[in-house]
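These are the structures, in structure tokens.
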Structure I
């Protein structure tokens with residue numbers, strides 16, 4: 001079995017029998033992916049297998065905006081599989097596209113500029129890690145997608161074009177030149193209609209590899225002649241063995257729909273604009289290649305919170321999948337997309353919104369596992385379905401151990417960044433829950449250290465370090481140490497501990513806020529910090545007493 005077949009098998013076996021049994025009764029309209037799956041079956045009819053497609057040009061960093069298309073296809077593919085359908089999920093690397101612009105975030109930009117107008121697959125890797133610039137970006141994504149439970153079959157268009165797989169499709173485009181021209185002009189005003197002689201193909205020169213070429217003729221069968229403006233070479237090539245002949249984008253896309261028998265492919269709102277590439281592709285696919293265009297939907301852009309506009313590889317303003325998975329567990333990352341309709345624009349955040357997103361996911365999880373009641377049966381079905389689709393490889397055997405993200409960040413900072421020490425105190429976690437707990441802790445550590453606002457971060461003082469407190473504050477702190485901290489184990493909850501803290505302030509005729517400030521200064525050198533009662537209860541008693549012994 002090939003790697004692609006193994007990946008496909010892994011995808012087709014993603015959900016457990018128990019989940020599939022539940023879904024049989026409840027999935028029908030529970031989620032937009034299910035609605036799309038129903039539409040595919042309705043419009044394409046019953047088939048032995050359905051082909052779902054996605055793709056991108058690896059002209060720069062493949063970012064989280066591009067990932068929205070990938071995961072949208074994955075979610076629909078899962079919905080089809082839940083209905084007992086076989087699915088072929090193909091992901092096309094358009095690495096035979098032209099290298100038009102050097103992105104701003106690339107190293108060795110001057111060296112890369114020497115390869116402008118080359119096919120991307122022939123541009124060298126500026127990091128010197130992979131065989132080409134294109135392959136570097138492909139590898140970055142191919143190594144990350146399995147972490148999210150996504151297993152497409154990758155198609156490399158440079159390989160396919162150079163192997164002349166599309167020779168018939170190219171010849172058919174040449175035979176229907178006028179039809180194609182009329183389709184493209186149909187959606188253009190008079191000013192932008194095609195003028196003069198037009199060809200649906202371009203050629204990379206066999207000598208200098210650039211696409212600065214002009215078609216000089218076609219013999220009506222397989223031979224095409226071209227002239228290179230860059231190196232002045234002239235060649236006549238046979239489409240059945242030519243390495244550099246390629247269809248233009250608006251013809252290439254629908255040609256491949258027909259070649260791969262694609263049943264579903266979404267597209268961004270730019271492609272779905274009126275008269276855009278999807279409109280023309282739909283006509284080309286049917287009128288020239290005899291295949292009905294795939295079922296589709298429009299997905300919206302993703303922004304970066306605090307930054308205007310959409311992400312762009314060419315501008316270098318991007319968030320990668322790797323960036324996302326540093327802060328969000330794979331399940332939570334999937335939830336961001338599974339829990340949002342594709343035509344809804346949203347932003348990726350790495351600020352305090354992260355805490356809210358984890359809280360929302362945890363609430364969804366509790367509802368899905370019946371650990372928290374849903375508003376009604378419809379709300380339960382929706383939550384359960386979103387949760388299922390958020391999982392990496394099907395429903396877990398038991399409900400994951402829940403520790404609030406904010407609290408986990410505090411535990412890790414209390415433990416001076418030691419994850420093992422931080423989660424060791426969560427003694428009620430079952431062995432099966434530890435891997436998921438550790439994965440969340442890794443994200444919490446990264447976020448607390450690299451992304452959290454400064455007021456959220458702290459470090460416990462070492463024994464012997466002393467804050468600059470006045471006499472009244474120091475006296476109150478001693479009372480807090482001797483009356484509350486020394487007896488911390490006697491408080492069964494945060495509320496009773498908080499009452500004891502306020503009692504210290506009251507007895508000292510001190511404003512509660514002043515005592516809190518003194519305590520935070522003594523413990524972490526700041527005026528504010530985590531909720532004090534809970535903070536005192538989770539820090540090791542002996543460590544607290546050592547820190548406060550200085551007063």
Structure II
């Protein structure tokens with residue numbers, strides 16, 4: 001039986017001899033460093049991921065203005081509000097600033113918007129509510145950089161605003177006291193890809209600069225790590241340092257809420273990795289804003305009561321189960337309704353039954369399955385909320401910008417964005433987005449490109465190879481877990497497993513070497529698998545019969 005590969009395999013070019021000699025590392029590790037664009041003189045700080053990667057917070061645009069205005073508020077005992085967001089990045093950034101400002105003696109009030117009724121970004125009714133509480137300074141985290149009119153309304157209400165954000169600004173910046181965003185065109189900050197919590201952390205660093213409690217600020221790195229990983233920020237530059245140190249903090253976290261989430265999820269404090277944040281902790285913290293309100297996540301991160309922490313962690317666990325159920329139902333409905341549109345280069349689907357809290361997740365699953373930009377819309381009586389996920393070949397923010405005459409609000413990143421659109425404009429928006437995708441993707445092979453670090457025999461993975469590879473972590477976007485290709489592998493055993501039997505467990509052999517392997521992606525049946533395979537995979541530590549073992553996580557395979 002012939003088995004075809006699902007992705008486009010791209011084997012990266014071999015490491016040059018001069019790089020190999022300059023690096024001083026074994027050939028395979030040198031190849032991995034070379035593939036990630038790490039120059040020989042950068043290898044040591046890249047692997048160490050220490051403070052040499054840390055940027056000066058005062059290099060961020062408007063940082064000095066932000067610090068001056070906050071200290072003015074502290075001296076005058078002004079009421080300060082921190083305006084957050086409902087995802088992990090926004091909630092952790094809120095905790096960082098609230099606890100940091102409180103430590104400086106500020107009177108701080110918190111505003112976390114509701115995903116279902118308000119959506120992302122600063123909203124005027126919320127500002128009016130905040131002003132009524134006597135607040136004179138509003139600091140945003142993970143939002144605000146595109147909210148020009150809202151900042152004007154805040155000024156009319158007698159409030160100053162400081163924007164801290166990491167989203168892409170529009171041509172016109174809000175007229176705030178300060179707009180601290182590493183993605184500003186005029187930013188001189190060397191690391192533009194901080195998460196929102198990363199920007200909040202840099203503001204705290206600047207506020208505590210040369211303060212006797214300056215070192216105390218690093219206790220927030222556990223929150224920065226959770227935000228950076230969950231928000232899929234590139235794992236390069238300063239983010240490597242923030243996540244590596246943040247994992248150290250996380251594994252020794254004194255936050256009782258974090259301890260309870262870890263315990264309920266079946267993880268072990270002291271052994272947490274970035275993958276645990278991405279697949280376990282992040283989704284649980286995000287589930288509060290998707291199902292109910294993000295205040296649950298905020299409370300679990302800030303409570304000092306073990307009993308309250310346990311109850312809040314249980315609530316998040318229940319929210320996460322509900323999130324999984326709604327996501328599966330939404331995906332089934334979307335695939336059913338999209339059946340007649342699968343030939344189009346962009347998949348867009350709207351329905352009153354889609355929950356705003358899960359449309360982004362479902363859009364992401366559609367991209368994973370069909371490798372096309374996907375837009376899912378929750379239709380309301382007058383206004384509709386859309387969530388977009390995309391592929392590297394199609395910039396979703398640019399596409400929405402060209403449709404700004406149809407939408408009332410939009411924002412996000414090239415691969416993940418959102419918008420609000422009047423129901424009367426929805427059909428026209430779909431036509432225009434499909435037309436843009438047709439124009440840009442008509443000559444593109446719409447299969448995921450799978451970058452392969454090296455072609456190796458199975459016996460190359462023996463010995464200390466796995467531990468050497470781990471030195472390149474933390475892994476994530478921009479620094480993916482290494483992927484290898486091995487050809488002509490014999491399938492000794494093969495079985496389906498999982499709740500619906502959709503996964504594959506295999507025993508693979510080449511020469512005298514045998515490896516366990518799993519395939520969570522292909523949804524192939526045992527009888528479809530030939531006796532000889534070419535495989536692309538990641539080397540991972542997993543549990544087998546209760547013990548931790550190394551195994552191959554298959555990314556793709558084809559007849560050998």
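Bear in mind these aren't lab numbers, they're just calculated from the coordinates by the rules spelled out. It should be emphasised that the depicted structure is a prediction, and the values quoted were computed from it without experimental measurement. Cβ atoms are built from the backbone, for glycine too; each structure is taken alone.
Here distance in nm of label points 7 Å out along Cα→Cβ at positions 302 and 358 was calculated and came to 1.9; which of the structures I, II was it taken from?
Working: I: 1.9; II: 2.9.
The read-out comes from structure I.
Out of I, II, which one gives 4.8 for distance in nm of label points 7 Å out along Cα→Cβ at positions 38 and 190 as computed from the coordinates?
I
Taking Kirkwood radius over Cα pairs in Å from the coordinates of each of I, II, which one would give 27.2?
Working: I: 27.2; II: 25.1.
Going label by label, the one that fits is I.
Identify the structure, out of I, II, from whose coordinates helix-only ellipticity at 222 nm (-39500 (n - 2.57) for each DSSP H run of 4 or more, over all residues; to 500) was calculated to give -13000.
Comparing all candidates, it corresponds to I.
With FRET efficiency 1/(1 + (r/R0)^6) of positions 78 and 342 (r between Cβ atoms, R0 = 30 Å, to 0.05) derived from the coordinates and found to be 0.00, which of I, II does the value describe?
Working through the options, I get structure II.
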